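Right after this note come the structures.
What follows draws every value from the coordinates through simple rules; no lab data is involved. Model, not experiment: these values are computed from the prediction. Cβ atoms are built from the backbone, for glycine too; each structure is taken alone.
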Structure 1
Amino acid sequence: MSAAPETAPVPARWGGHAKGTRGYRRLIAALAFAGVATFAQLYSPQALLPRLSWELGIDPARASLTVSLATIGLAVAVLPWSFVADRIGRVGAMRAGILAATVLGLAGPLAPTFETLLALRFLEGVALGSVPAIAIAYLNEEVTRSHAAVAAGTYIAGTTVGGLAGRLVAGPLADLVGWRLAVMAVSVLGAAAAVAFIGLAPKARGFSPAPRGAGGLWAAASTVVRLLGAQLRNGRLLMLYTQAFLLMGSFVAVYNYLGFRLEAAPFSLPASLASLVFLAYLSGTFSSGFAAKLSLRYGRRAVVVASTVAMTAGAVVMVADSLAAILAGLLLFTAGFFAAHGIASGWTGAIAASGRAQAASLYNLGYYGGSSVLGWAGGLVFHAWGWSALVLGIAAIALTTAFASWGVHRAGR
């Protein structure tokens, strides 16, 4: 009797890097640098808006287009980037996007006209969309499931450092060397961070590429459409996308126009000093990681709602004509926002049983769509009715979002 043929061993399914391992540390460090390269460049003009408005003779809402057009570019690019990442890999797609954004960022300060600058900012946003479109999917594929929420919170904390670095470099430097060289300095910082990301990012082990060729392309496109349709029919995911639009839009509106408020009477702060308010971002660096740990104990639903209520309280406090009260309110508002965002962004991957890259991209579409639309529209409110109307409107948006989240995520942890 002949022996039964030997069967090849089935390769073990990749379970992901566990917290504390070398691969986990490298992955988190790489994404932190990617966050610096992305968000330092994306939001650096925010610290320069009063100066741009004054030097170019434009109103605050028009000046804010240097931020809004970049985030519009990012918003429309997140879905295409997720499609590209499904074919060439997560790391490769992020690498290509960051490098392209760095080149465009270095070209921006050389723009001869404001319109050319806006066009370059839009294209830079398109390139920068690679990181937020892909990073959470990359985390969910490469980190153990039990540590995915903590890893996502740590990544969000890294993005706050990037956003803070860009603003703190651009604001004070603009008073010394002008806004063009200040933006150029941030682009150089982004280039250095991009190099660090490329050197640190570990090879993907949980990624399966989409089939190549015309048939594979059509099949991949059909699959993406099917997955998007399924996600848009999921009430809990729709709530997360709506939350991202409203909260991010509110957050950007506050930071877009706070400089105008502080540089006007009764505070009359110089631009270099007013830009230091972005240090409030450090509260978000802490709160996003802390909220991830709290979610393991109390559940995501409770932490997201509590964080959004904290945003509401912070916005109400900022109505005061006291600098100390505005700063205290800003700290609470910022901490609440990043805590809610850190949990919600990771929650999309947990809710979506398949198509995590597309789920993350839809979240980012809402997130940066809100940044673009409400970040610009807030300038119209501020210009017409003033600071108090802006922050009280934002408080109403945040509180409504908290109630809606509590109702939609009835059984969600």
Structure 2
Amino acid sequence: MSFSEEYEKVLKIGRPPNITRLFPNSKALLVSGKVIDRAMLAKGKAMTIAANGRSHLVIRGALKAAQRADAAIIIEIAKSEATYCPVNFYNIARQVDALCNEMEITVPVAIHADHYGIKTEADIPHAKVEIPSMFEAGITSIAVDASHMPDDKNLLANIELNTLIPAWAGLETEVGEIKGEQGLSTVDDASFLIKGLNAYGISADWIALNNGTTHGLESSGQGIQVDLTAEIHKALEPYRVSGAQHGTSGNSSVKLRAIAEQTKTTKANVATALQMVGWGLEVNDDGNAIVDEAGNFKKISSEGVTDELWQKMTNYAAEQGWGGGDYKKLNLPFENQILSQEKPIRDRMTKRVEDFIYSILTNVFNADGTATIAKDLLLEAGSYDLGPKAEPIEDLAEWSKELIIKRAQTLDVDKGPEGDFDD
């Protein structure tokens, strides 16, 4: 492979230390999540896909789409997904790097550890061991998700774990655990989290809200509440935090385009839709899989996996007692069989994912051209580290542990029922 002199320069300065150590001879431009966020902000009214790489062919299709659209992109996997997918925190960077080199992908790609869940304070000691190991394995961005816990404990967990996250890495935080139309995030609880982090010199790149959507495929018909999202983002403007939109699968293109145009969102997670598209299921324009009168997914014979393999997958799901929402658990037991299909079958799976994502990037998210913008930002900075977006504003003396606990008791919040964590 031969690359331009400019690309070689970006490659030399743009890859963070963990990536250059892991892949010293690579031509893949794996970058911090900060780079992706800044590129979207620089273009304006743009967000990119954070494609949940549940399988090898989904990752392949996402990278091809990004290259075709000249879009900076994020490939991610959530902590929970690693329990039922072959991709995990420790092999995702290696897969992305290998594919970028194989397919001559030159767009900037961030490797994001999504929903690194802290459900109770008892999870923190293990997180202190695991988070450094994830960055050693090639993660370049992380979402610390302690939103299950009360607001004071959420903030305190984020503060405690931040010392383990490289300063150059992308950082996402979350408030109002995703739970659909109940327990929506408020200006109050989102501001509490971001202001508290700011007091400790922590400038989050993204905040994920519960803004009315659900994880998995959207079925309520309500979906993302754009006005609520815009209101919260406006309140957070002094802290220069962008939005991360979770639960994107199944929301209409009109709704997603509005999120990009009317809010500060720069990152949109998509997982379930990509899985369904890759398998060859019939989906509507929003990525929702279509079911027949009996409630079964409709498979397109000429698309995705072979009909024979799909029958095996559905039979296996029936044996396990898995309904539609549990079909995500088919990723791990069937990855080898999917990858052992003939090349034309694998290629059509990849192509379907590629076309779906390309359309989103160019027609909905306004992300086309952001790869070039991201490279220019790296060249301008002369470094892989673009630094924090916001300077400290809050007075640290007003954010002691005792005052955080006291202040949290006055917040206007509705935690609602327990939620879900898959996009």
(request) Have a look at 1, 2 and say which one yields -13000 for helix-only ellipticity at 222 nm (-39500 (n - 2.57) for each DSSP H run of 4 or more, over all residues; to 500), as calculated. (result) 2
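Out of 1, 2, choose the structure whose coordinates give mean count of other Cβ atoms within 10 Å over residues 126-133 equal to 14.0 when calculated. Present the calculation step by step, with values, prior to reporting the outcome.
Values: 1: 28.9; 2: 14.0.
Working through the options, I get structure 2.
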(request) For structures 1, 2, calculate Rg/Rh (Cα atoms, Kirkwood Rh) and state which one comes out highest. (result) 1
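As an exercise: FRET efficiency 1/(1 + (r/R0)^6) of positions 54 and 358 (r between Cβ atoms, R0 = 30 Å, to 0.05), calculated from one structure in 1, 2, equals 0.10. Which structure is it? Intermediate results must be reported in sequence, preceding the final value.
On the way: 1: 0.10; 2: 0.95.
It was calculated from structure 1.
When FRET efficiency 1/(1 + (r/R0)^6) of positions 206 and 270 (r between Cβ atoms, R0 = 25 Å, to 0.05) is computed for each of 1, 2, which one produces 0.95? Mind dumping the intermediate values first?
Values: 1: 0.00; 2: 0.95.
Of the options listed, only 2 reproduces it.
With distance in nm of label points 7 Å out along Cα→Cβ at positions 14 and 374 coming out at 3.6, pick the structure among 1, 2 it was computed from.
Numbers: 1: 3.6; 2: 0.8.
This value belongs to structure 1.
Assign the value 22, 43, 22, 10, 3, calculated as P(r) over Cα pairs in 10 Å bins from 0, in percent, for residues 102-157 alone, to the correct structure from 1, 2. List each step's numbers first, then the result.
Working: 1: 22, 32, 21, 18, 6, 0; 2: 22, 43, 22, 10, 3.
The read-out was computed on structure 2.
Of the structures 1, 2, report the one carrying the highest value of distance in nm of label points 7 Å out along Cα→Cβ at positions 118 and 342.
Values: 1: 3.6; 2: 5.2.
Comparing 1, 2 by distance in nm of label points 7 Å out along Cα→Cβ at positions 118 and 342, the maximum is at 2.
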(request) Out of 1, 2, choose the structure whose coordinates give FRET efficiency 1/(1 + (r/R0)^6) of positions 94 and 294 (r between Cβ atoms, R0 = 35 Å, to 0.05) equal to 0.75 when calculated. (result) 1
